[in-house]
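These notes open a run of structures that come right after.
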Structure P
């Protein structure tokens, strides 16, 4: 954990490494609080959440499966069956992509590819 520094305002600040940007420059995240203990606690919470989110990177396929599973008792069996069929037939190209990397360009590319396949 980084050291807490007392600011001229009387507050305490802790800076932690948050990664690098596209150009390779370091990104530091700053946590300021009235007490040293509170600023360190906020930084620790951030680092723990960041570590957990990096470990639980979902793919699009896993996210779709999770959604379908969550809705099985709420939606009709026909709707669930349609969701599964749509996943198997139309979304295969997106299944292995991490959700964090999913963007409009990838989805539009899949749409164009599927239209070309239909013809």
Structure Q
């Protein structure tokens, strides 16, 4: 149900580099996952942004996997994939606690793409 590929479904905070340049963001993401019940109650999200190759997708997958482990329904999907199969995917995500949209901004900049978003 998570829609994550095999590679992403293996991402965990224990496998994260906690000493590198992303240590602060991984700590924040870990806290978000750890305190997710409060985040959900307060309707709080998390926005990860940065250049290509900085670990945003890995961090998001770590959050999703941590929540799935705690039996929270979570889905991680790229916006491009969502747009390509929007109707079926939207039906699947109606009752989840966390939706992670990966690659926001990578979608096709067309009238159809904007309409679907």
Structure R
């Protein structure tokens, strides 16, 4: 339930940012990139998870925005390969987000133990 509400809010925020000359939409997308991992790993509700994701990204808006652009370009290459490439590029980008989360925040050991 929390992931659904977070998805809807993030979509609205990114859409509003994209209307304001595209770049704000990319920054907003970068700000909330780790929300789902906070919901799953730290068992947070949607709003605290969104705030935590923003707190992590606040240290380097430019770097995380470039990260989002790079992932979008990789997925675009997958789309250009007759959509079959997305079957490879989408899991790679999700793994990249997860690896970045692990490096910056770290996983909760109780969550890892239950997997």
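Where does the value 22 come from, among P, Q, R, when relative contact order in percent (Cα under 8 Å, 6 or more apart) is the thing being computed?
Working: P: 17; Q: 28; R: 22.
Answer by label: R.
Suppose distance in nm of label points 7 Å out along Cα→Cβ at positions 14 and 78 works out to 3.0; of P, Q, R, which structure was it derived from?
On the way: P: 5.6; Q: 3.0; R: 1.3.
Here the read-out was taken from Q.
For which of the structures P, Q, R does the calculation of helix-only ellipticity at 222 nm (-39500 (n - 2.57) for each DSSP H run of 4 or more, over all residues; to 500) return -12500? List each step's numbers first, then the result.
Working: P: -17000; Q: -12500; R: -25000.
The read-out comes from structure Q.
Read-outs: derived from the displayed coordinates by stated rules, not from any lab. Please read all numbers here as calculations on a predicted model, not as lab measurements. Cβ atoms are built from the backbone, for glycine too; each structure is taken alone.
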